[in-house]
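A.B. asks: Input: structures, listed below.
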Structure P
Amino acid sequence: MSEQKAAVDLFALGQQHFTHFLAEFAAYGIEADPGIELRQGAGVLCYYSLEDRHIYLSVPDFNQPLGKFQALFLRSLLGCDSDEALFRFLGLFIPHIIAHELAHHYRHRYGMFSDKPWQEEQIANKLSVAVVKHRLTPEEKVFAKEFLRRAIETLATKMEEKSIAVDSYYSVLHALNVSGQVGTADFENIELLQKAFGVQSEAFLKGSGHLSREEQQRLEQRQDVIESINQEYTSDQIKYIYYHVGWLYLDLTSRETEYVDEFARDYLNFQFELLPPIAPQTNTPDDNAIQACFLAYLRSQPISATAGRYFYKRYRSLLLARLQSVELTMTAHSDRLKREARLILENWSGEETDTLDYISQLAPPALRPLFPHRIAEALDPHLSPSKHLPTETDRRLWAHVVDQVDDEGAANTLHRLSLLDRTDIYRGLPIHVLLKLIAHFSLVRFAPGEPVIWQNERNDDVYILIEGKLEVLVDHQGQPTPVGTINANEIFGEIAFFTEDPRYATVRAVEPSKCYVLTDVDLQLLAYEHPTILMQMAGVLAKRLAAVYNTSRNETV
């Protein structure tokens with residue numbers, strides 16, 4: 001490849017990714033300005049112009065002496081030993097910077113762009129990671145990280161503050177984990193606490209004993225480092241490049257996984273409308289509320305099986321709450337039953353016989369007509385569900401399904417619940433847990449051939465395939481070998497969630513596919529609050545492992 005052709009190809013590559021990303025982000029509802037362009041820039045930087053709202057990509061022009069000097073300058077600056085290595089890296093890096101600058105544009109277009117450069121750069125990198133990191137092959141990641149490591153070492157010789165990129169990374173916890181100063185177990189514990197308490201990880205690191213005195217001092221000066229970046233961000237070109245090289249290295253090495261849907265929600269204020277969550281029942285429901293939920297089940301079931309399951313589960317939850325407020329006939333065990341009944345009995349996967357029918361024998365005679373096998377006989381035919389359903393969520397879902405009221409939140413909630421109804425793991429969970437679960441979903445789209453996860457990489461998130469088909473591959477003597485497929489409504493990734501080990505296989509799309517993803521931290525917090533999630537996951541996982549064992553055993557025999 002000639003030098004001139006290489007330069008032209010790099011800009012053409014940028015244009016190709018620019019066009020692709022515009023369409024990809026639009027599929028998530030993130031629209032760019034209709035007239036936005038990727039234009040040829042001058043110098044060695046790529047930037048988004050707040051004035052004309054276009055993106056400018058600069059690559060060396062080898063037809064001009066200045067272009068040759070720029071390439072030589074970059075090689076010297078980054079510690080690169082050949083043009084081939086430089087262009088290979090730029091080829092991998094261009095998608096990152098295009099997505100990064102598009103993030104600036106979206107933040108600007110949707111009125112979210114701030115006057116704090118450090119914050120905007122960290123936010124933009126999250127969108128880049130979401131669309132670039134998982135698409136790099138393991139070999140490309142190894143090359144890129146080695147290239148960046150050498151570049152950091154070379155740039156550090158020109159810098160007074162040699163740790164400034166690490167100290168200014170958006171997550172000091174991830175940076176310290178990558179550099180080996182915080183171990184994986186401590187990293188996961190602090191990350192969980194950070195999410196649970198809404199407190200920055202710095203608060204847990206200070207005085208924890210995990211950091212040296214020098215690291216503690218750097219942690220205390222972190223805000224000053226960030227403020228200096230805000231004040232003199234592009235005034236020093238070498239320092240500017242050093243920031244980005246260091247941040248990119250941390251992005252590629254960190255365990256963090258980002259998603260476009262999550263970016264839109266957190267940084268563009270896109271609100272996916274859902275029905276409000278329902279708090280666990282704490283007061284004693286009356287007969288009308290219990291009967292209204294059962295009546296709503298009977299009338300909605302023929303229209304929507306998912307709505308029918310919703311209202312039946314709500315009926316069960318109210319009946320269990322009522323059961324806890326009365327004396328059971330087996331007084332020796334009543335206290336224990338009252339404590340544990342909700343945890344054990346709220347789960348219901350849809351069997352013909354409801355376990356509550358057996359419990360009815362322990363209930364007072366006046367309460368027995370409300371149990372599943374008898375309630376239909378005791379229903380008041382004039383009872384109005386719209387009046388007596390106990391929560392806003394119940395009433396809105398009823399109005400949407402039965403009265404055909406247009407309600408986007410109800411429609412979205414019903415759709416997500418219908419997906420969980422088809423899965424072994426989540427089908428039996430009570431409604432208030434499912435409503436929390438679907439609020440944490442992020443949608444991810446994959447093109448044919450695109451990887452979802454890579455073998456041997458760390459990613460503990462759990463996925464639900466909602467549309468399309470995926471193939472599972474394991475490395476066999478250096479070759480990816482298909483070992484199975486994942487079809488719609490199946491869950492995958494739960495093994496790494498439990499074991500915290502690297503992924504055992506690569507998963508990639510066979511056809512256009514969509515997944516919902518639950519991040520490991522969100523799922524852990526939900527599981528701590530509702531242990532039945534773990535029980536359901538463990539049960540399904542045990543069945544799958546048993547099936548694999550039996551298949552392997554039969555093949556051996």
Structure Q
Amino acid sequence: MQNDDIGGRQRKFNRAILVVIGLFVFMLGNFQIVNAQHYKDEANSYLNKTVDVKAIRGNIVDSQGNILASEVTTWDVNIDPVNVGPVVLTIGNQQVAFSKEQIAQKLADMLKLPLDSVLGKMTGVGRYANLKKNVGASTYIALHNLDIPWLYFDPQQSRLYSQGAVAGNLLGFVGSDGTPLAGIERTMNACLAGVDGKESYVQGADWIKIPSSIQTITQVKNGSDVVLTIDSDLQYAAQQEVAATVRRLKADWASAIVIEVKTGRILAAAEAPSVDPNNPGGVAPQNRHSRIFQAAFEPGSILKTVAAATAIDVGKASPTSHVIAPDKLRMPWGQYINDSEIHGPWKLTLTGVLVESSNTGIVQIAGKVDSATRYAYMQKFGMGSKTGVNFEGESSGVLTNYTNWDRMSNETVMFGQAVSLTPIQTAMIYQTIANKGVRKSPVLVDGCRDKNGNISRTSVPDPVRVISESSAKQTMDMLEKVVEKGPIGKTARIFGYRVAGKTGTAQIAEGRGYGRLHAVSFVGIAPAEDPKYVVAVTAYKSRTVSNSLGATPGFVSVMKQVLKTHAIPPATTKSTYIPVRW
């Protein structure tokens with residue numbers, strides 16, 4: 001009986017073994033045959049990877065090829081918290097054991113991070129924690145050489161602005177994800193961005209990419225370079241000068257623009273406060289854009305030149321036309337137009353009106369031209385329209401149709417009130433006069449240059465004939481007298497050179513009237529006998545000097561640098577004689 005029980009148990013055990021073996025055979029068959037492809041696909045999903053390959057963003061360079069913005073590789077420093085532990089490091093020729101806390105201190109020192117922050121990220125059961133993003137090459141190499149097994153790195157492409165704040169307000173900047181957020185970076189993104197590619201690879205059991213397995217799916221197309229017209233050395237010098245102007249005048253901001261007369265090319269467009277695109281958050285939001293193209297305000301006496309040139313061009317005046325200019329002129333409807341100082345009646349020529357910057361004088365002479373004609377000339381000079389420079393957010397200024405001018409505005413537009421301009425619009429008015437009456441569009445971007453050096457030039461609007469060559473020459477002669485004989489204009493002289501220009505002191509509108517602060521400016525042209533360069537300097541809300549004496553030192557400094565840079569020889573001729581008084 002006992003043997004029968006033992007035999008029965010043995011048979012049951014054998015049957016159980018057969019069932020287990022059958023189950024294993026079934027599972028193996030299911031794994032190797034029925035669901036083989038499923039498990040293969042699942043394994044491949046872990047081992048085979050398809051990833052985007054980021055295109056390298058193109059450079060932004062100046063007219064001499066100096067790099068202002070470029071793409072550089074940085075590294076994100078990451079840890080694998082679940083595997084964090086003591087590490088044996090090679091120090092010299094010795095193997096030295098370091099505790100978790102000692103390694104944390106070393107990482108904190110090298111990455112300039114708080115120790116508590118590093119320790120906190122090293123504690124956990126996750127497989128990923130970022131210690132720091134966008135670490136430079138030297139730090140990456142030092143960390144990599146430590147050979148810490150649970151420390152790893154992700155390469156990233158980052159934007160570097162190698163000259164800091166030089167042209168920062170023009171260049172703009174990109175976000176942490178590479179998205180262009182302002183300036184040339186955004187305006188010219190189609191040129192700079194390139195096209196991302198795709199590649200696949202196989203990673204081993206240690207999750208490391210197997211180099212021989214890499215296959216290109218879509219070829220990456222790197223971005224092209226943007227070539228600017230500015231000279232970075234001249235831009236730097238101009239930025240230093242406008243920064244000094246802001247400090248000296250305690251102004252809200254200041255700008256200096258250098259224009260090549262015959263081409264309209266912008267050689268410098270400097271402003272202060274400026275922004276370093278490497279750290280745009282380091283300045284207030286209003287200082288991250290370019291006021292040269294985006295800030296419009298009443299220009300003041302700078303516009304007397306337009307009124308005078310218009311009167312000459314339509315045959316209503318000449319540089320020697322006579323006027324008696326009082327310090328206060330009563331309008332037929334009872335309001336008054338005032339000069340900036342109290343004086344007796346001045347017997348001035350039109351040239352003298354510009355030299356003394358007389359409001360009462362200009363409205364009497366230029367007022368002989370009807371409103372519709374004056375408005376048409378203002379439009380031809382570029383007022384009320386964007387310049388065509390294609391800078392993001394550019395303002396067109398404000399030029400109300402003459403049919404909407406009230407009686408006072410009809411007069412005050414002749415000396416720069418009831419109309420607003422941007423600094424670049426003002427500079428191009430004087431480029432027009434210097435260029436024999438032909439207005440060019442300003443050019444900031446020379447073009448887009450591919451990797452083979454081929455450049456697609458920026459499309460530029462056609463030149464516009466505004467006044468005759470004769471009228472432009474007569475206007476230039478008058479502007480030269482402003483610098484020779486003007487009480488403020490004299491401070492814009494440059495020894496050895498003939499200089500033409502005009503002062504501007506503009507009240508700043510506040511509410512329904514004007515505040516006590518001014519926008520002060522000076523726009524000059526040199527050499528006057530053969531105009532090559534316009535330099536326009538503006539300081540907004542000057543708190544220490546309320547007239548153009550605040551702007552002429554900046555003009556002189558920048559124009560001297562321009563003449564020196566381009567090796568312009570001193571004058572060998574004298575200016576045309578024109579009487580200022582009669």
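Every read-out reported here was derived from the displayed coordinates using simple, explicitly stated rules and does not represent laboratory data. Model, not experiment: these values are computed from the prediction. Cβ atoms are built from the backbone, for glycine too; each structure is taken alone.
A.B. asks: Between P, Q, which one scores greatest on relative contact order in percent (Cα under 8 Å, 6 or more apart)? Kindly include the intermediate steps, with their values, before the conclusion.
C.D. replies: On the way: P: 11; Q: 14.
Result for relative contact order in percent (Cα under 8 Å, 6 or more apart) over P, Q: largest is Q.
A.B. asks: Out of P, Q, which structure matches 0.65 when FRET efficiency 1/(1 + (r/R0)^6) of positions 101 and 181 (r between Cβ atoms, R0 = 35 Å, to 0.05) is calculated?
C.D. replies: On the way: P: 0.65; Q: 0.30.
Traced to structure P.
A.B. asks: Output the label of whichever structure in P, Q has the greatest value of mean count of other Cβ atoms within 10 Å over residues 93-100. Intermediate results must be reported in sequence, preceding the final value.
C.D. replies: On the way: P: 23.2; Q: 10.4.
Comparing P, Q by mean count of other Cβ atoms within 10 Å over residues 93-100, the maximum is at P.
A.B. asks: Of the structures labelled P, Q, one was used to calculate helix-only ellipticity at 222 nm (-39500 (n - 2.57) for each DSSP H run of 4 or more, over all residues; to 500), giving -17500. Name it. Walk me through the numbers before you get to the answer.
C.D. replies: Numbers: P: -17500; Q: -9500.
Source structure for this number: P.
A.B. asks: Work out the source of 94, 56, 52 here, i.e. which of P, Q gives that when Cα extents along the principal axes in Å is computed.
C.D. replies: Working: P: 94, 56, 52; Q: 149, 52, 48.
Of the structures listed, the value fits P.
A.B. asks: Further question: Hey, distance in nm of label points 7 Å out along Cα→Cβ at positions 21 and 253 derived from one of P, Q reads 2.4; which structure? Walk me through the intermediate numbers first.
C.D. replies: Values: P: 2.4; Q: 8.8.
Considering all the candidates, the number was obtained from P.
A.B. asks: Here is a follow-up. When distance in nm of label points 7 Å out along Cα→Cβ at positions 293 and 461 is calculated for each of the structures P, Q, which structure yields the highest value? Numbers along the way, then the final one.
C.D. replies: Values: P: 3.3; Q: 1.4.
With respect to distance in nm of label points 7 Å out along Cα→Cβ at positions 293 and 461, the highest-scoring structure among P, Q is P.
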